[in-house]
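Peer 1: Read through the structures below before going on.
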Structure 1
Amino acid sequence: MKTILITGCSSGIGYHVAVGLQQRGYRVIATARQPADVEKLKQQGLESIPLDLASSASIHQAMDWLERQTEGKLFALFNNGAYGQPGAIEDLSRDVLRQQLETNLLGWHELTCRVLPLMRRQGVGRIIQNSSVLGLITMRFRGAYNTSKFALEGYTDTLRQELAGSGISVSLIEPGPIKSKFRENGLKAFKANIDVASSPFSDTYKKVLQRLSSADSGDDLFTLGPDAVLDKVIHALESKRPKARYYVTLPTYLFGFLRRILSTRLLDWLLLKASASEHK
């Protein structure tokens, strides 16, 4: 039985992948930030522990527990836990941007560095990073999230090169819109950290709030269920030659292609048109 550690399992992609891999025969260590979510995961038959990616102490406590329970053996890590902080870049304080990077990048780095010695001793391992189409292209009012995912892309490409020949493979999952609580959590972050009234984008923000608050804001032709991500994770875990990148959903394939063939000016024009349509 191969063991995999998954972060961000309270809902959405992390939860679905954890359940799917357990049913496939993996020993899944499913983590979540809130103790209540950990208990729910346990009640559903998953091994679960608290892990807050913004806290070094939480990361080390979780890893200490994992090493004791698995006798220092871990086949795979699926870095998934993340959130999106909406808002224009000029409306983000240093602390707000730091919080985004602490969870979406720096916590992943610290956890990965704890996992790597275990995998090196085994001579085998899989590290899978859940990125985003917004690690390939940018969209207005998603600057904090764009920054975290673009940084993750460079981080992961470098890690893959440095681990060449070690027996440890590194893959990126590139989802587009996936049904989850991502927008719901983004709305909470927006309300907590953005001063709408004093922003030069206050009129647009009202439309952003309306979109994020809409019950069907994520339901469109391009939004897939989290099972689409599970399929890619399974391939990254079980293929003899895992891919460096796995695109998920049509927008990711489309923008991945357009980024390669269009000039920056033309791609900007296209993305601005898409943003304007989104915030009508």
Structure 2
Amino acid sequence: MPTLRELTEYHQPTTLDEALKLLRRTSVKTVPLAGGTSLVPEAAHDVQAVVDLNALGLSYLQTSEDFAEHLVIGATTKLQAIVDDAAARTYANGVLVTAILDAASRNTREAASLAGSIVAAPGNSPLFTVLLALDAHLTVRTARSTRQDEIALPYWAPQPRALILRVTLPAWPDNLHAAYEKVARTPADQPIVCVAARARVADQQLHDIRLALGGVAEKPIVITQPAGAVDDLAQLAVSAITPPDDYFATADYRRAMVGVLTKRVLNAMTQSG
């Protein structure tokens, strides 16, 4: 079987149609390439061709100064470019950038793309968890369609012949708050469990709650509630999961930490409102 060093084809298309046409082929195992931080370490021996997406104009971040409009980030935007963007650093109380800093080292952030990080996200991904809490939507186009579909992140699944074009995050009014917490073996390690939340706060009460849990399943999961007290929501989060036992932690430990971290993020939002 060929290795990545024995690729028969390298393509750098300049149009989306051209890129999707290449990905549509079934006779040659072809994969998209943005940063390569997942493809290269995995050394997928059956890959015969790569389609470099970096000439498609999908690297950008658009927002307005007061966040009256959506925050839109192009698929091939590098994670470090998001961290360096002044508007992104303040969006959603800073939890988006905090999650990116937790997800990858500086060297990886310089190469890794946003879409690639979503596709390759493990179950404890801080970035995927925060994007779930923030109600991210993906714009996707498949190789066999000319239509661009907008998909809420919880309903999205990777497809071998489809491309994420951009990620859209909602407008952020003053009464909307977000928070993120994790527990890890050391501060520099990937989370064992992480929790992110978004809610509208009025009179120190939580409404329109989105709670995302990482490290509890194959992919992070999201729970939505119209309203609720902190203790009740923490209990709901614990009862909603069936976490794994593995090298890093027992299932009981993960359940306990989900309860603790859920209370922390919800209390933080209540106090900030």
Structure 3
Amino acid sequence: MATEAISVRVPARSAGHDLRAIKIVLHREILRFVNDRTRMLSMLVQPVLWLFVMGTGLGSLVQGSIPGIDFRTFMYPGMISMTVIMTGMFSAGSIVWDREFGFLREMLVAPVSRGAIVVGKCLGGALVATAQGIIILAMAGLVGVPYSPALMVTLLAEMFLAAFTITAFGVMLAARMKNMQTFFGLMQMAIMPMMFLSGAMFPLANLPSWLHVLTVLNPMTYAVDPMRQAVFAHLDVPPQINAMLNPGVQWFGYQVPVPLELGVVAALGAVLLGVGIAEFRRAE
């Protein structure tokens, strides 16, 4: 008996399919975050400890040299950055988890570009990290930062930009990782130096030349400094204290303006996204 072949029709890829894939991946990231309350709490513990425990301890040592301002106010933008960076990296790490449990392969056989999956992952990670950062924003009054609507909107936009860039960086790292242990080890090795060299916990003024060079080369410096500039613009701080705690970033004596700093972060995010998409296509 002859058997007839059954034809299988696979829908062609289209921009509509890609946009729908971005929406689905983004929605999945949000649902995963909302349903994982333990993760939400754990991502908040570290920056809160740094801000209220270490910030209070360090503030007691330097309060005589920075009259009129709480040292925790200085650290506040850095703790916002720490929150969104850690959350964004963990969101990117879910790619490795999906690969281990086979869900990633199911997404890859769909008639959508792999770039759409990466874009959805980065947007989802950025939104989740920004949502986590909003909780830190709510603590602004506890460290002397005013609840100015203009300041809150500015910080939200800068948080989202930083979160998107760091999630793209995490996706690039996770593209070829086969297990979570390797990813988290590499993540810690990359994130901790970036955080310590970003000026999140110490002023960028009067640094030794070698340390100044490292802070200028560190891309996260250009995510932390605009947030600090925004906060200090809404504070009544003596000029000499402002020059000490909020000197900005300088390139060979040139004061880098905030729009250029944000442009550096945005350009880096676009480059990392492109590299992540390329790595993702070669990984499977």
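None of the figures in this text is laboratory data; all of them are computed from the coordinates on show. If you're wondering where the values come from, they're calculated on a predicted model, not measured in any experiment.
Peer 1: Using helix-only ellipticity at 222 nm (-39500 (n - 2.57) for each DSSP H run of 4 or more, over all residues; to 500) as the calculated read-out, with -8500 as its value, let me know the right label among 1, 2, 3. Before the final figure, lay out the partial values.
Peer 2: On the way: 1: -16000; 2: -8500; 3: -23000.
For helix-only ellipticity at 222 nm (-39500 (n - 2.57) for each DSSP H run of 4 or more, over all residues; to 500), the value -8500 is produced by structure 2.
Peer 1: Thinking of 1, 2, 3, which structure, once relative contact order in percent (Cα under 8 Å, 6 or more apart) is computed, gives back 19?
Peer 2: Details: 1: 19; 2: 15; 3: 24.
Going through each structure in turn, the value belongs to 1.
Peer 1: Which of 1, 2, 3 yields 25, 15, 12 for semi-axes √(5λ) of the Cα gyration tensor in Å, for residues 29-140 alone, as computed?
Peer 2: On the way: 1: 28, 17, 13; 2: 25, 15, 12; 3: 37, 12, 10.
Matching structure: 2.
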